[in-house]
Structure 1
Amino acid sequence: MRIDLNADVGESFGVYQLGDDRALIRCVTSVNIACGFHAGDPGVMRRTVRLAMEAGAAIGAHPGFPDLQGFGRRELNMSPREIEDVVLYQVAALAGVVAAEGARLRHVKPHGALYNTAAKNSEIARAVIAGIAAFDRSLAIVGPPDSQLAVAAAGAGLRSAAEAFADRAYRPDGSLVPRHMPGAVIDEPVMVLERALEIVRRREVTATDGSVRSIHADTICVHGDTPNASIIAAQLRRGLAEAGIRVAALDELP
């Protein structure tokens with residue numbers, strides 16, 4: 001059994017610091033770095049790329065809606081062409097920083113509302129994929145399993161990786177519990193590990209009503225803005241290893 005652990009990082013901005021990226025990045029195998037539209041700035045992007053390189057983590061872009069005030073978690077009324085353009089802009093910006101530091105960009109994972117919208121809306125999903133493909137068709141697309149984003153990636157001939165969340169609650173229909181609802185975020189390390197083992201070993205996830213759904217995951221996410229994210233990730237990494245599960249970046253998995 002194998003799994004990639006990814007984290008959303010680089011989400012500080014100017015003097016506003018969010019999360020402990022240095023500690024968190026050491027515990028995961030892939031990172032998704034904010035590209036300046038929902039969070040991050042040029043300095044944060046460059047520092048985060050360097051932290052990822054030091055830790056040997058695979059580097060991915062984390063483009064979102066242009067919504068700093070809402071942290072990219074509000075759906076904006078943008079046309080497919082506008083979405084294609086903002087995704088291209090963000091991926092290209094981060095890729096330039098990565099190249100300047102002597103590394104390469106490996107994947108793209110949309111952020112927040114853009115991620116959720118592209119998962120359900122085929123037109124938006126195709127726009128996201130078009131923006132990525134216009135820059136580099138070798139990049140893997142990280143998104144929900146069996147989503148419109150995965151369908152659009154396959155249609156464009158791009159690789160995709162299915163993602164599950166160990167630090168978020170699932171509804172019976174397989175969607176995530178909205179963040180404004182109680183219990184949406186799981187921040188107890190033991191519970192996060194139990195959820196991850198359920199996903200990797202049994203390919204299942206228990207919903208809030210106790211029902212069990214099948215789920216396939218190539219990678220499991222730990223959100224950088226989850227309280228104690230670095231502690232959660234460290235215990236998750238250790239617990240997976242103790243369970244005999246190999247943790248490796250997407251490029252290293254079959």
Structure 2
Amino acid sequence: MFITQEDNLAYERDGYVLKENAFSSEEVAAMLRDVESGGRGAQAHGMEDESGKAAKLAIWGELGDDIWAAASTSPRIVNSMRALMGEEIAFLHGKVMQKEARTGGAWEWHQDYGYWYGDNFAFPRMASAFVALDEATIENGCLQVLRGSHKLGRLEHGQVGNQAGADEARIRKLEAIFERVHCTMKPGAVLFFHCNLLHASAANESDKPRRTFIVCYNALGNPQLSERKSSEQRPCPVGSDDAILKFA
């Protein structure tokens with residue numbers, strides 16, 4: 001997998017780019033086994049939406065010696081993110097999100113920088129790689145984005161359930177300006193998206209779970225204006241292309 005000139009143009013224009021088959025079925029199966037066997041990807045807490053339904057989120061801020069570090073340092077991800085952001089990057093955090101069948105909650109409209117601005121990052125030079133571990137469909141609450149909304153800059157965020165969300169009245173007006181895209185994805189696909197891209201997802205109304213691995217990066221030259229640093233202060237390592245299967 002590699003980033004083309006068209007991918008870079010799409011990222012700048014739309015705020016995201018989707019790459020199919022970034023991870024093989026064997027690699028996806030290995031990551032799901034970690035979740036199902038109680039590994040780090042399963043150490044989750046519930047994040048309630050406005051209706052009270054909860055999506056489960058496991059999150060960590062360091063690269064360990066496990067399958068998630070192997071995925072986070074995969075050259076397919078790291079080098080693609082460098083190409084899209086146009087600069088050296090540092091690992092910020094990894095997370096596994098689970099929406100259980102019928103009960104998994106929604107994620108309200110927000111920008112990731114709406115969260116990260118509060119962590120005192122100076123600039124929105126940050127991005128995420130969103131990896132589908134199960135098929136993502138409209139029925140199970142796939143990611144939705146407002147195409148091109150990253151160009152708005154940072155919006156004010158408030159509390160919605162126990163999530164941070166953008167102002168709902170403002171979102172309704174913005175939906176008349178920007179195209180809403182349902183990002184349906186096959187397992188192993190990855191969506192790279194800008195930290196100011198407005199995105200959300202509905203509750204899981206299907207009979208199957210929807211699980212996702214998300215790894216987030218900060219520009220190495222983007223200062224965090226606080227003494228306590230939550231982003232690594234080194235270039236993100238680039239591992240071997242077969243590292244994930246060593247944990248299979």
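We did not get these values from a lab; they are worked out from the coordinates using the rules stated. Since we're looking at a predicted model, the values are computed, not measured. Cβ atoms are built from the backbone, for glycine too; each structure is taken alone.
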Matching 16.6 (mean count of other Cβ atoms within 10 Å over residues 62-69, computed) against labels 1, 2 points to structure 2
If relative contact order in percent (Cα under 8 Å, 6 or more apart) is calculated for 1, 2, the one returning 34 is structure 2
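A value of 36 was computed for percent of Cα pairs over 19 Å apart, for residues 6-93 alone; which of 1, 2 is the source structure? Walk me through the numbers before you get to the answer.
Working: 1: 36; 2: 55.
Working through the options, I get structure 1.
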Value 21.8, calculated as mean count of other Cβ atoms within 10 Å over residues 22-29 from one of 1, 2, is from structure 1
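1, 2: which one has helix-only ellipticity at 222 nm (-39500 (n - 2.57) for each DSSP H run of 4 or more, over all residues; to 500), as calculated, at -12000?
Answer by label: 1.
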Value 2.8 of distance in nm of label points 7 Å out along Cα→Cβ at positions 54 and 182 was derived from the coordinates of, among 1, 2, structure 2
